[in-house]
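Heads up, there are several structures right after this.
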Structure P
C-alpha cells in the first residue's frame, strides 16, 4: 500500500558512515599493506620485506534509534520489531558501511622507500536527522482509520558505492639523532558503482475519512529533492556498472617517531621507538556520474486521494500528483574526507598503548556527500612478530561507549571494535566486525659480522668494527699515540691527547715540557717548575743548596762563610774573659758584653758547629772542680742558645782542673786556668 510515499522514501536511506575500519588492527606495527587505509606513511620502515593481502573485510552498523541485547539475538524466538528497544527522537541517524580490501601488496624498493598497490571496494550509506518519532508511529502504531500529522523537517541522506585501484608511495624524510620522520601519499582511480541522495522538508496531514467513502486523503506541503545514477533506475536487483562514472582521490600522511637509542636502519624493528605520532588526511576527491537524474518535487497539495497511489507505480503516482522539475545532470558525490590522528607509546618491549581520533572534514548536511562520524579510541595491545592482541576502548558519536577486542596470528587477523560492549550492554546500538587473510614476508636481519651496527653490505671493513662516519672502518692512528688521525694535528709524530695529538715542546731543554714550565725560555730545575734556582747572596751557591741564602759564603761551606783560625782565636779570647761568681756558674755583670760579642760572631757563621770546653784551677777538691766546670760551660751554652744560636751547633763539656795552661801556684796562673775554650767542629 502506497499511502505515504514520504515514509517509503525515508526508509530507503538507513545509514551514515562510521569513520574507521579495522578498529584495533590498524594500531599494530605489523598491519603492513593495511596502512594505506588510514595513513600511507606507515608502509615504510616496516618489519616486512613485502606484505600481500589476499582478502579482508570490515563491516559495521551503528545508529541511535534501535538498541538490542546481544544475548537476546541468540534466542531462536527473537523478533526484532518486538524485542528491540527504540529510542526515537526528531533527529535520529542510522549507520551501515562495508570496506573490502581486495588483492593488494606492498614492498620495499629501497631501504628507505616503499610502494603499495591496492584494490578496494567501499559502500557508504548515510541518513541524518530522520524523524524517529514518525518512524516509530508508522512501524508500530499506524492505524489507517486514525488521522495523524507528519512533520519530517530537513532530513537528508546519501547512498554511495565505489571501487578503488590505487598506488601508495612512502619514504623516510628525516633520520637524524633521536628523530625519525616518514611521509606517504596515495593516488586512487575511482569507479562508481551507484549513487543516490535525498533531502527534504515534508509536512503531511492525514485524513482517514477522506473526500469519499472508505478512501483516505491528505494534505501535504514542503519540498523533496532526490538524485540517482542511471543504473539505479528500474529493477534494483540487476544493477550494472555505470558508464562514465569515475573520479580520482588521494590520501596523504606523516608519521614521526622518537627513538631514544638513535636512528639508522632499523630493518623495520618496531621496538626502536618510544613514542610515535601520525597525522593523515584521507579520501580527498570526488566522483562524477554522467547522465544521472535529479528531480525537485513541489509537495504543496490538498485533498490528495490515496486511490491515486493504488493503481500505478510509486514513481508514476508522485509524478501524477505533484509538480516537479527533472533534469539529466551529472552527480558529483564527494568522498568522506577525514583527518586522522594517532599517538602510540611503548610502555615496555611488546606492550603498547595507542590513542586514535578520527574527525570528519565534510559537513554532515552537505548535499550528496558522505561524512565520517567523529570517534576516539584508546587501544592497549601486546605485539610480537607472529602474534598481536588488542583491546580498543572508545566513544562513537551515535552509539556511545564501545569496547572491543581482536588479534593477529600469522597471516590471519580477526576483530571487532564493539564485541565486548555488545556482550555487556542490554541496548547495543552498534556493531562492527572485520577479518582478513594475508601473506606476510618478513625482512631478514642482515649480517653484521664485526658487530659495529653497520650491515656487511654497507660496511667497508666488515671484519673490523668501526664507526658509521668512516664507513664501518676504524679510524687510523699512524703515529700510534692514541689519537685518531682525523683528530690528530700531528698524525705522523706521537703526541698527547690533551695537545690534539702533537708532542709538547721543551724549548730550553731542561726536561720540563713547555706546558708546565714556568720559565719555558730559560733552562731550569724540574723541582722548581722549570725555572733556575736563585742565588740571593751571589756566592755561587743556589738558594736551594745554600744554608746561608742571604749571606755570601763558599761552596765548601754550603753557601755559608767559613770560620777562620782568626775567628776561633777571637772566640777563645772572649771565652777567657767570661767571669763567674766565686764557686758558682752565674755570670758577673761585666761578662755579658763579652757573651753578646761571642753570640754575634757565631751568628755570622750559621753552619759552623762549636765545642765549648770548661776549665778550672786546682784549688779545692778535684770532683768539685769537675762539677763546677760542667755547670759553667753549660751556662755559656744556654746563654748562646737563648740568644739565637741553634742548639745543634753547640757541644759543651766540663774538663775540671785536668788541662791547666799555667801553674796553679800563683794567682796569675790560676786566673788563666779558669777559662772557656771554643773549638771548631769540622
Structure Q
C-alpha cells in the first residue's frame, strides 16, 4: 500500500521502538540463554572423598596403592569442576554457562566443563575401567555402588536465578536506532513496508509520550473540550430552531444531552484503552434516541457525535463515512418500530452497510483485500451484536424518562389490554365509538404527517372514563331509559364532564403512559357540554348561569395528534345523529363542527396548520361517506302463487 499523504518529516528526534514481536523474541532468547545460579557446598566434596577413600582401603596393597590414590584424586577433580543436578525447567542443551557462587563470590563457568550426576558416574566408571588395577579389583570397586560417592556439590538457587532473569528482562532495550529531527520518515507514494510502519508507530508513541507532560496534557484536554462544546452548540442550535420545546422539558433535555455525551465517551474509550474502534457500538444511544424521541433528533445527534468520535479513529474519514452511512440506515429503518424483529433486521442492515463501506475503502486505498482485513469485519460483527442490547435498554429509558416507544404503543393498542377489556364489557357502545374515532384519526394523521400509531392508541383510550357511569352516555343506553331525564341540566353536564376526570384516574390505575393520558385530558379541551348548556339557556333565559358547571377543565390539545382526535371524536358523535347521511350533509356537518372548534380557539396550542385542518376535513368526509353509503334493497323471491299469471287462475 503506498503512502497517500504528503512526505512526512521527523518533527523532533525520536527513538525507533521495537515491535511487540521483536521484544517477545528478545525475551525468549534471554529465557533460553539464561545463566542459572548454583551455590557451591564444599562439605559435600570432603565428606564424599572421605567415604570413597574408606571404601577403597581394603583393596590397597603395594601394587595398587598408587592407582587407587590416583582414582581418589580424579574424583576430587570432578568435585572441583562441580557436580550438579539440573531442575526440570532447565534443559542441558540450551545451557552455555552457569554461575557458581562460593562465599558470595560468583564466577561464570562453561556448562560443558561441569558434570551432571550421570556424566560424573560415567566418567568415574571409565577411569576405573581404564586403570591398571587387576580385573578382580576393578570388579569389586565397581560393585561398591559408585552413586553413593557422587553427590551434587552445586545446589541450584531458584530465587536468585529468578531475580536475575527478571532483572535481565527488565533491562531489555525497547529501542533500536534513532531518527533525527528533519529526516524523512516516509515519502509521498512510497510503499508502506513493515519498517516504515515501525517508524510511524515509534513517532506516534513518542508523540503521546511527549503529550503526557502536564502542560501538553492540559492543552490536549482543552482542545478536546472546545471540540466537544462546539459539537454540543451545533447540536443545540439544531434543536433550538426545530424542537425548541425540549429546552423546557427537563427529562427530555437530560436524556438527549446525556445520550450525546455518553456516545462521545463510548467512542473515546477505544482511543484511550487501545480498543479497536470498529468494535465500539457508537450507534447504541442513537438508535435509542431515534426510537424514543424521533428521527430528526437522532440525525442531529449522529452528525454531532460522528464528527467528534472520528477524531479518535486511525482512519478518520473512513470512520466518519461508515458511521454516517450506517447511522442513516439505522434511523430510517427504525422510523416506525412496531415489531421486535424490525430492530434485528435494522441491525443486520447496519452490519451490511458497515461491511460494504469498509470493503470499499480497503479496495480504494490498498487495491486488494487480504486475510488480515477479515479481522475488521469480525470487529464490525461484534459492534452489531452489542447494538442488539439496545432493545432491553429501551424499556429502562422508557420508565426513567417517561418516553413511549412504538412497541409499547402496539402493546397498548391490543384490544385485550385490561383497560380496553373493561371498556368493552361495561360500555360496549363507547368502545365502538372509540374504534370509529381511532380509524378516522389514524387515517387523517397519516395524511397530514404525524404518528399514526400514537394517534390510534390515544383514540382507543380517550373515553375510558365512560366505563365509570356508562348509562349516562347515549351510545350505551338501551330500552329507552335515559337517566338524564331525572337530572337538572347542570347536574347532567357534570356527569358528562366527569368522564374525563375518571378517565385520567383509570389511566393512572392501569399505568398508561403520560402521552396517552394527554389524549384523555384534551379530547374535549376547554369546550362546553353544548347540549345541556344550550338547553339550560333556552329553558331559563333569565336565570344566572355558572358556565364553569358546563365547561370541561381542559387543557386544549398541545399536539397535532391530540387535535385530530378531538376533531374525530366530535365528528363521529354528530354524524350518528344525522337522519340523512348523504355526502353533502356529512361534508356540511364535518365543516361546521371543525370550524366551530377553530373559532373557539381549541387548536391554538397545537402544531396543526389550516392546510392540515382542510385535509382532515376532506379525509373525514370521505371516510364517513364510505361508512354510511346507501345500500340497495335485495329483491324478495316471489312465491309460486305470486308468479302465477291471471290467465291461469
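Coordinate-derived values only; no laboratory data. Given the structure is predicted, the values throughout are model-derived calculations rather than measurements. Cβ atoms are built from the backbone, for glycine too; each structure is taken alone.
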Structure (P, Q) behind the derived value 0.45 of FRET efficiency 1/(1 + (r/R0)^6) of positions 82 and 394 (r between Cβ atoms, R0 = 30 Å, to 0.05): P
With mean projected area of the Cα convex hull in nm² derived as 61.1, matching label from P, Q: P
Entry that produces 26.3, 94 once Rg and Dmax of the Cα atoms in Å, for residues 202-513 alone is calculated, selected from P, Q: Q
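Kindly point out which one of P, Q the value 16.2, 48 was derived from, the read-out being Rg and Dmax of the Cα atoms in Å, for residues 418-593 alone.
Going through each structure in turn, the value belongs to Q.
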Structure (P, Q) behind the derived value 0.00 of FRET efficiency 1/(1 + (r/R0)^6) of positions 42 and 290 (r between Cβ atoms, R0 = 30 Å, to 0.05): Q
Highest-scoring label, criterion being distance in nm of label points 7 Å out along Cα→Cβ at positions 450 and 482, among P, Q: Q
For -3500 (helix-only ellipticity at 222 nm (-39500 (n - 2.57) for each DSSP H run of 4 or more, over all residues; to 500), calculated) the corresponding structure among P, Q: P
